[in-house]
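Participant: For reference, the structures are reproduced in the following blocks.
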Structure 1
Amino acid sequence: MGRVTVFCFPYAGGSAAVYNRWKAYLSPELVLEPVELAGRGRRMNEDLYGSIDEAVEDVFQQTAGMLNRGPYVLFGHSMGAAIVFGLVHKLQAMGHRMPLHVFFSGRGAPHIRKSNEKKYHLMGDALFREEIIQLGGTPAEFFEYPQLLSMYMPVLRNDFRIVETEELVNTILPLNVSISVFLGKDDHLTSEQCTGWKDHTQKDCVLYYFNGGHFFLQEQTAEVVARVNSITLCYFRP
């Protein structure tokens, strides 16, 4: 019997390793395939992206061959969701095999932006660190190790830059695939940003809320993966 590959894309500053904890909870019918982005992990020596479009093109080149091998789903959190959004549109436009389902996590609809959104990439170092600690996802103790900071901060700041300078979607082209949207109950997204995802698919769009803020992905790992399991298996017909 075949299995479904779950391609996972990390948030700003994250590497493929952020999904390692999923292995303990993933259904045996699913195969975890975390995607490594340039500038981190095993690709640490590669140049950082100049834009989200560059990231999309890069992950397309990485994964296009694998996507045609069998059924799969796409999962992206925060910046990863922005990359998945671009990738699935590229796949649809080019006539590639489409995913069984797409998960957008920790991100508002790409055609809606709050007027008062923070610009993290423009902040000075001290304020940037303070805001990142408050946002969660990066332990405060991490900032006590200068050598780690010297490698991590440029990646994190650049990730915020490409996300925060990305243009809003002006023309909505609904996807021909069902989507799930995972959201933290305490995240700073408006109701409009959350429900706006429904405009981006011709099929089903269901919103799921988890306890926690922007990084509920880390705080509620078992619950998140259980939901990924159940939803994916609903669409998988071996």
Structure 2
Amino acid sequence: MRNFCLVLRYDGARYRGWQKQGNTDRTIQGRLETLLSRLLDQKVEAAGSGRTDAGVHAMGQTVSFRADTDLSCEELLAALRRYLPEDVGAVSLREADPRFHARLSAKEKTYVYRVWNSDEPCVFARKYVYVFPGALDLDAMRDAAARLCGRHDFSAFCTGKKSGKSAVRTLRAVSVERLDGEVRLTFTGDGFLYNMARILAGTLLEVGRGDRTPESVEEILRGRDRTKAGFTAPAHGLFLWEVRY
């Protein structure tokens, strides 16, 4: 039995997220497992580095799976590139250490949130950016971003039922940069809670718009109250950019 490490790139617009679900076949994991099982003539289960929600994209989703096959990595990669849907691409495939697991072995992830902040129409990238018009104070956003860095309890920046698990995570870096009409928010950390990147993005946008101060993010962190943080930015602007091991 061999262990493989696959890197995928996908447009999440028409999918219900990464994780397979019993009531739909429109998930990345479900489509991938079905194809691998057919190609390798055996049941294959694929583990992703993390779950991306419905509508979220990936530039580099790492996947691990085990299979008993004589196919080379080059042959299997070619087959994946041939048969995967056109909005899912196999970037690379290699044989991994037997103990490697895409989620459990991950050390750090980077998410990028793309905001179109211009009066000009965004015609070609409109499905992959959140259109947010009006002036943004990028210096204030950078001040707030710096206050988010470090090891904190991010309970205020996640949604969903309380599971009893720790909400403590470390954000190593948060950057705010303008690329012509686009403002790009980049978050790098050791792990992300449900909707965390999207709520961080919404909060920073509220700071940029002047609805809250950079100092307020420290109060939000201390309060651990979801209602005190910013809105949840739409899924289509978010990309899982890179996973490091």
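Each value in this text was obtained by applying a stated rule to the coordinates, not by laboratory testing. No experiment lies behind these values; they were computed from the predicted model shown. Cβ atoms are built from the backbone, for glycine too; each structure is taken alone.
Participant: Using FRET efficiency 1/(1 + (r/R0)^6) of positions 92 and 228 (r between Cβ atoms, R0 = 30 Å, to 0.05) for the comparison, can you identify which of 1, 2 gives the largest number? Before the final figure, lay out each step's value.
Facilitator: Numbers: 1: 0.90; 2: 0.10.
Largest value of FRET efficiency 1/(1 + (r/R0)^6) of positions 92 and 228 (r between Cβ atoms, R0 = 30 Å, to 0.05): 1.
Participant: Suppose FRET efficiency 1/(1 + (r/R0)^6) of positions 100 and 188 (r between Cβ atoms, R0 = 30 Å, to 0.05) works out to 0.90; of 1, 2, which structure was it derived from?
Facilitator: Source structure: 2.
Participant: Also: So if we calculate distance in nm of label points 7 Å out along Cα→Cβ at positions 4 and 124 for every structure here (1, 2), which label has the highest result?
Facilitator: For this comparison of distance in nm of label points 7 Å out along Cα→Cβ at positions 4 and 124, the top structure is 1.
Participant: Suppose helix-only ellipticity at 222 nm (-39500 (n - 2.57) for each DSSP H run of 4 or more, over all residues; to 500) works out to -7000; of 1, 2, which structure was it derived from? Mind dumping the intermediate values first?
Facilitator: Working: 1: -11000; 2: -7000.
Only one of 1, 2 returns -7000 for helix-only ellipticity at 222 nm (-39500 (n - 2.57) for each DSSP H run of 4 or more, over all residues; to 500), namely 2.
Participant: Quick check: 12.6 is what I get for mean projected area of the Cα convex hull in nm², calculated from one of 1, 2. Which structure matches?
Facilitator: Structure 1 accounts for this read-out.
Participant: For FRET efficiency 1/(1 + (r/R0)^6) of positions 180 and 220 (r between Cβ atoms, R0 = 25 Å, to 0.05), the calculated result is 0.25, so let me know which of 1, 2 that is.
Facilitator: This figure was derived from 2.
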